[in-house]
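Please find the structures below.
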Structure P
Amino acid sequence: MSKAKNYIVGIFDDHDKLLNGVEATKNEGYKISDVISPYPIHEVIESLNLKTRIPVLALLYGIFAVLVTFGFLYWTSVVDYPLRFGGKPQNTLSFVVVIFVMTINITSAFTIVTFFLREKKGPGAKAHVIDEGLGDDKYAIILDEEEEKTAQQEEYLKQIGAIRIVHDKQK
């Protein structure tokens, strides 16, 4: 069983305050655990140097989808039940459209399943709500709480423009 971790969450009401706060917090030496916003902010992603392997997995899923779809079409059209009519070759470019569509469908489905498994989301998952309205019109910087520096972290978040401070405990 993993130990619960404590966080200090600074809630912001302005996009620019959040961006300035992320830069200042990073420069100040505090450990930013996460940043929450209603929409992706590319400056935050670049500033925190966040990386993901989802695009690589999507590429691998796409290659897998092409191979499986082509193999299935070839087997059904050429090997198992070949239809010879008009002297046309059995392995034709008519496969391209089906392969394209199936690649998109299989890659999307596998990528979504991977995301939900990785984030431990899905049916029955408990929603962890830090603060009401946080994903709607508020932004947040989440810091790892340091026992001896809690008051200092709270004061710092208020200093950089946080409108509210919330303490959060996650497992």
Structure Q
Amino acid sequence: MQRIKFITTGGTIDKIYFDALSQFEVGESQISALLNEALVDFDFEILSLMKKDSLEMSRNDRAAIRAHIEADHDTQFVITHGTDTMPETAEALLGLAGKTIVLTGALTPARFRTTDAVFNVGMAVATAQTAKPGVYIVMNGQVFEAGKVQKNRAKNRFERRTDSQG
């Protein structure tokens, strides 16, 4: 049976709104709840490596994610990640032979009634199961290869980078 390792790192997908503080903070991962509600029928494990807003992710954090995946016997990974620096983390994971790694997140928290989290996680699972080994970002109904994607903050979406951008 196919197995997917989910690695949670924080980001908007897991944010909680605190009314008293009028701000969001990263809370517990919602991946288990999303998978259970979707009635998935594959073997999976969920590992929380960190709970950070992606703007707070450091080179050391990316190295820790890479080291974990490199040492892990699993070959299919879905990483939930904040959207602001997702492309940088995806690029830091390039070159891990025999691994299919899919990063996804959400532009609105998974706890919200209206969220892109469910769709993004579903697409990430499908991509992890069907794509050739490599590193991908799944957002906005599209699959992007690492190193060929950027977040367009003005339009609040991900898009392919043009050749002049890399």
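Coordinate-derived values only; no laboratory data. Everything numeric in this text was worked out from a predicted model, so none of it was measured. Cβ atoms are built from the backbone, for glycine too; each structure is taken alone.
Taking 4.3 as the value of distance in nm of label points 7 Å out along Cα→Cβ at positions 124 and 148 derived from one of the structures shown (P, Q), identify that structure.
P
Suppose you compute relative contact order in percent (Cα under 8 Å, 6 or more apart) for every structure in P, Q: which one lands on 23?
Working: P: 58; Q: 23.
Working through the options, I get structure Q.
Looking at structures P, Q, which one was FRET efficiency 1/(1 + (r/R0)^6) of positions 52 and 156 (r between Cβ atoms, R0 = 35 Å, to 0.05) calculated from, given that it came out as 0.75?
Structure P accounts for this read-out.
If we compute distance in nm of label points 7 Å out along Cα→Cβ at positions 84 and 132 for structures P, Q, which one ends up with the highest value?
Largest one: structure P.
Identify which of structures P, Q gives the largest calculated value of Kirkwood radius over Cα pairs in Å. Don't skip to the end; give the middle numbers.
Details: P: 20.0; Q: 15.8.
The maximum falls on structure P.
Quick check on the output: 0.95 is FRET efficiency 1/(1 + (r/R0)^6) of positions 12 and 68 (r between Cβ atoms, R0 = 35 Å, to 0.05), derived from one of P, Q. Which one produced it? List each step's numbers first, then the result.
Numbers: P: 0.15; Q: 0.95.
Source structure: Q.
Out of P, Q, which one gives -7500 for helix-only ellipticity at 222 nm (-39500 (n - 2.57) for each DSSP H run of 4 or more, over all residues; to 500) as computed from the coordinates?
Comparing all candidates, it corresponds to Q.
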